[in-house]
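What follows is a set of structures to go through.
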Structure 1
Amino acid sequence: MTILHVDLNSYFATIEQQQNPYLRGKPIGIVKDIGRTCIIAASREAKQHGVKTGSNVHDAKHLCPQITLVKADFDKYFHYTKRFYTLIESFTPKVHLFSLDEAFLDATDCMNLYGSAEPLAEKIQERMYKDLGSWVTASIGISKNYMLAKLAGEYAPKGGYFRITKHNLDEILATCKLSDICGIGPRLAEKLKNTGVTNLLQIRTLDDAILKRRFGPFWGPELKRIAHGQDSHLFSFLDTNEYMKGVGRTITGFRLCDDEDQIRQIIRNLIEEATMKTRQMDMAGRHLSIFLEGENRIWHRHQTLKYYVRHPDEVFALLYNGFYKRWQRSFPIIRFGVRVSLLKPMSEISGCWLPQWQKRERIWKAVDTINEKYGLFSIRPGTLLKSKIIRPEVTGYLGDKLYQFRD
């Protein structure tokens, strides 16, 4: 196999600089909204001063007093992502978007056209310069599988490429950070360090029984596979997602919320979006979940139903009236999330729909038709009439990519 991982450099900030030449060469930080305290993306110039994704605005200004804060425009970024997708799909149809700013290309079947992956990487860079703009660059990793291609991207220069081969594999695995491996999160990396493992090659020498005892029946064998340069389980899903398994929405507020009416409005708003996406894909789900997070505290509930749902009034009754109203809330909320999962296309759901469900379906189809014509939330429940509407936005991880790129 020949896999390329294309990762757009400092994506949100770079797009702003591409669109606004005044910002080019200057340190900028992207914030969700003016007044927010977290940098969600930093330009290359800001990173040189120590500002990075997740930095506090106050700390960023201390590190880089001349930094310019720019409000995020996710519609703009997603527009560029679609152009990026079209561009790389012109080289091979086997493309997997991994997030808003990165994608994998399986170039195995088209190597006869380019000779090797390096000329292909150069052609991709040339097309990006032409189609996306002179300020937009990418780091391209090349290897025999998804995990190693993504890891190779960590070693590729901005606007360049790097290849992991059988000749340099051991050197890379011995020197890379554990956190550079996609699939090894902070907690697992910390656990490895606490057991004396500081690089992946050390895992090869550990007995399988010891790995299983220390890391469990799943992660023991998984770590041994990763240590030999094989794909992690995370990438096994790239080729199997025929349709989305779940859809949801989370939002983090400006400040802690202790107002019951506002909490109710936010939950209903998020449910409206999640169920709208479910209906637009002509699907329904039977697993519902909700979480509310405060300062170092979190409350969550979930339920698997024996039937399928996709209408906001029904989901709201189950999540808000059924779960939230029974909870004696003991802390203010800053982060909200709802999700509808175990999705299935309506064409694959057998059974007889009750008259009450059919009535709901007619009502919400009419609402969807009007909202599609005049804009989302043109028709909305009374709960949201006087509230500030939370509108859909594309997230950096592009968790709803199968919805966004649906036919």
Structure 2
Amino acid sequence: MDCMVIQGGRRLAGEVRISGAKNTALPILASTLLSKGTCALLNMPDVRDVLTMSKVLTHLGAGIEVHGDRYTVTLAGVASCQAPYELVKTMRASVLVLGPLLARWGEAIVALPGGCAIGARPINLHLAALEKMGAEIHIEHGNVHACIRGRLKGARIYFDVPTVTGTENVMMAACLAEGTTVLENAAREPEVSDLASFLIKRGARVSGVGTDVITIDGVPELHGADHEIVPDRVETGTYLIAGAITGGEVRVVRCRPDHCDALLAKLQEAGVALKVEKEAIQVRANGQPRAVDVKTLPYPGFPTDMQAQMMALMALARGSSVITETVFESRFLHVLELQRMGADIRIEGNHAVVTGVGRLSGAPVMASDLRASACLILAGLAAEGETRVSRVYHLDRGYERLDAKLTGLGAQVRREAERV
């Protein structure tokens, strides 16, 4: 097991290229199960979650060829309709194969994803929607077993709360359903829109994408297509904060600024200078940032996946800020580790009251999840002395070569085997 060692206090400067979005790549890979044929996927991120989903697809019968960031996925048929626990236990997004398997092949057996460090995230909304479309669903021996007779039927689905994976799962299934499916209170995230764009290229009839009402008119079959994965907005935000927290000047390229509006607004409110171009953002720190309040919300609100990184910046801001987490119930586990580095943070329910301090001190800390890993590395970049972040296997799930990209900006970061 590896850890990341950071020597803090170095001002970052230079240019960094953003990889494809993990949270788009995963549903798009799952959607290849909807048809026979070949799909060529470009700008695929080299992260562990993508490798895991590739293993799931291979187990189900897909052939996958990888050349750099290009994945060619070919499916002649399915060898199995079961995604076993051994493959899905490390990644909750594996549940995304449920809808495509059921709609195209009539049956799906998917191991129930367990809880995780940031909350339970149940899949009941997925299952209720598929049942309304005619699926028979049983939960037994830790598996969801779903089957249909004939085709799924179009239905009007209302999500009690916006759910990204739920919207994606049901949207994929509805592409091959008989009739029209309407998803109300659907997720509006760019990752949902990118999946829809890929499905439309393959012959799906999807409208209303980017709004909270998505309409899908089912078709008998889909075909293969080529598609380039949208840039990762969370990786984009992480490097913007890396530049700001170190008092540096960083240009983030091959990104989508229009997907980062909520974060950019908060950075500007905090006094961080930004130059926004069509596919690039330049960040320049203007001294100590100002404290700003942040409340996480579904897109287009402030993303929960940037809450921890923003907290690292606010730990060094002038004044006090209140960070409110409304999406996940257990997403403040990084607070204790930031406190070890000298941060002044008080938890009150789903609020974190952050009083900025003059400096952070390097310390050994432990990552609890993917975004907490990034938070602690950002804090380490700004801290005095050495910070050792353990359990960075979380980091590898969603960031491509983070240590190498930071080193390219002038950071002193190295990966080491954990000390026993």
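Quick note: the coordinates plus some simple rules give every number you see, no bench work behind them. Given the structure is predicted, the values throughout are model-derived calculations rather than measurements. Cβ atoms are built from the backbone, for glycine too; each structure is taken alone.
Which structure, out of 1, 2, was distance in nm of label points 7 Å out along Cα→Cβ at positions 72 and 88 calculated from, if the result is 2.0? It was calculated from structure 1. Given a computed value of 18.2 for Kirkwood radius over Cα pairs in Å, for residues 200-335 alone, which structure among 1, 2 does it belong to? Clearly, the read-out refers to 1.
helix-only ellipticity at 222 nm (-39500 (n - 2.57) for each DSSP H run of 4 or more, over all residues; to 500) was computed and gave -11500; which structure, 1, 2, did it come from?
Values: 1: -11500; 2: -8500.
Considering all the candidates, the number was obtained from 1.
The maximum of distance in nm of label points 7 Å out along Cα→Cβ at positions 232 and 272 over structures 1, 2, that is, the highest value, falls on 1. Taking relative contact order in percent (Cα under 8 Å, 6 or more apart) as the criterion, the largest value within structures 1, 2 is that of 2. When mean projected area of the Cα convex hull in nm² is computed across structures 1, 2, the figure 23.5 traces back to 1.
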